[in-house]
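Colleague: The next part holds the structures, each set out as structure tokens.
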Structure 1
């Protein structure tokens, strides 16, 4: 069963290629190798390789950049997916389209407790990035696996955990603090945990939307305190701040709450991903131990 991966140079694509290559033939395309906005090139790639599954890890994920150039955002995140889905249908390949928590606005019912979003909850993106990715979900079609996830952390690089560690290590003097956002909450998700679930869904050719995230809801300040404890630093050095405290507003509005619930994984009987605190501990051990 041949797997074709687009966006193979990105943090998710690299891990998909690495893990999948151990069990099956993999064809990996970086952006320079395959222009997804060119339908003829996409068609030719699938015709040449005849993959069983196509995993689309390619996207324009610069949230503020998308807000400033909506035409480019929709071209890459929605229109290109439509062309890829058409080619997949023609050559009998199952499409796995990776999407985002930013299809939700985080507002839910006023006055009610916030709960993680299920796959069938209404979408309402706040920014162009989320809207363009929602367009990509629709373009992928009903037969595709649409995998939504949140706050991805790389398997082969430092990511946010590494950046927090670096800040803690570079300012060891008494009283030095590290400021991290405390007014946005989601499910920090580690690529090393996500990819096995993604490949399982791909192998089973599960159709529809599936939320795949590490367990637990957190802010980046919460994650910072976990990192500090695991690395032997004083967690009180992590100071929670609001996004508004960090300077001028950014072009794109982000949802304050975008945690995802894996209801479909539970219904299918698939194992859920481990809690994010365990993933943080493992990452700190890899980077700091």
Structure 2
């Protein structure tokens, strides 16, 4: 009988502060994404890896209500892969083609073929500054972990090892997890070599999580790098949509758009991409929103 453990993220210091690691077990959040979107195995792996990486990036945020959005457009048949995380390590996302299926040429799911590599990974960080931070890199492989590693190295000038894994059967997500290892400024040559020589140990992160889970994976993967766990945080798949947010979005469409919806549709249905919840608005409710939009434009 398998025991379901709680998803979580560990912030870990390595080699006396010369490097750091972020380690995540994300099995339950990827399972929830699979359930919400009815994902195929390939789509589960692609979105699951992206959600896992984005949740770890969310753990790096400092301020309240900050967020990070990662969008992968590789030109492949899966379409857009998108994930959003906040500073609470809550994450949500979707893929353009959730039912995608491609023939396998090996035991591994063909995630790279589904995503494609003729495109970009775009990361947007909203930290409540005048303008959000936007970083872009060309895709390396579409396998997602390598693409995030390239983003950290090229866009944030932080050389990084990134491992992401989702093990999915026909029925459920068996395990999922990720690891980011980054050198800190001033790291010694010996520390750099130690990290480089460790890269091969991090490749099967989903297998490690399945057998050892989060706390056990620390020693299994990082013991030789003198890990010191600084913080443990929960993470989960969560959508923060609400009727009020949808109302505000409709108001921002403006007077002409709302008048057209009232005249032609006599109401509106708005679906959330992240949780598939549907919000319905009657003609009378749209007229009330139109009044709000009109008063806003007249100010």
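Colleague: Computing mean count of other Cβ atoms within 10 Å over residues 159-166 for each of 1, 2, which one ends up highest?
Modeller: Top value of mean count of other Cβ atoms within 10 Å over residues 159-166, among 1, 2, belongs to structure 2.
Colleague: Identify which of structures 1, 2 gives the largest calculated value of distance in nm of label points 7 Å out along Cα→Cβ at positions 63 and 247.
Modeller: Answer by largest value of distance in nm of label points 7 Å out along Cα→Cβ at positions 63 and 247: 2.
Colleague: Let me ask something additional. If you rank structures 1, 2 by distance in nm of label points 7 Å out along Cα→Cβ at positions 167 and 239, which sits at the top with the largest value?
Modeller: Between 1, 2, the highest calculated value is found for 2.
Colleague: If percent of Cα pairs over 24 Å apart computes to 55, which of 1, 2 did it come from?
Modeller: 2
Colleague: A value of 22.4 was computed for mean count of other Cβ atoms within 10 Å over residues 183-190; which of 1, 2 is the source structure?
Modeller: The value was obtained from structure 1.
Colleague: Have a look at 1, 2 and say which one yields 3.3 for distance in nm of label points 7 Å out along Cα→Cβ at positions 31 and 207, as calculated.
Modeller: It traces back to 1.
Colleague: Out of 1, 2, which has the highest value for mean count of other Cβ atoms within 10 Å over residues 111-118?
Modeller: Result for mean count of other Cβ atoms within 10 Å over residues 111-118 over 1, 2: largest is 2.
Colleague: A further question follows. Given that distance in nm of label points 7 Å out along Cα→Cβ at positions 79 and 279, derived from a single structure, equals 3.3, which label among 1, 2 identifies that structure?
Modeller: This figure was derived from 1.
Coordinate-derived values only; no laboratory data. Keep in mind that this is a model prediction, so the values were computed, not measured. Cβ atoms are built from the backbone, for glycine too; each structure is taken alone.
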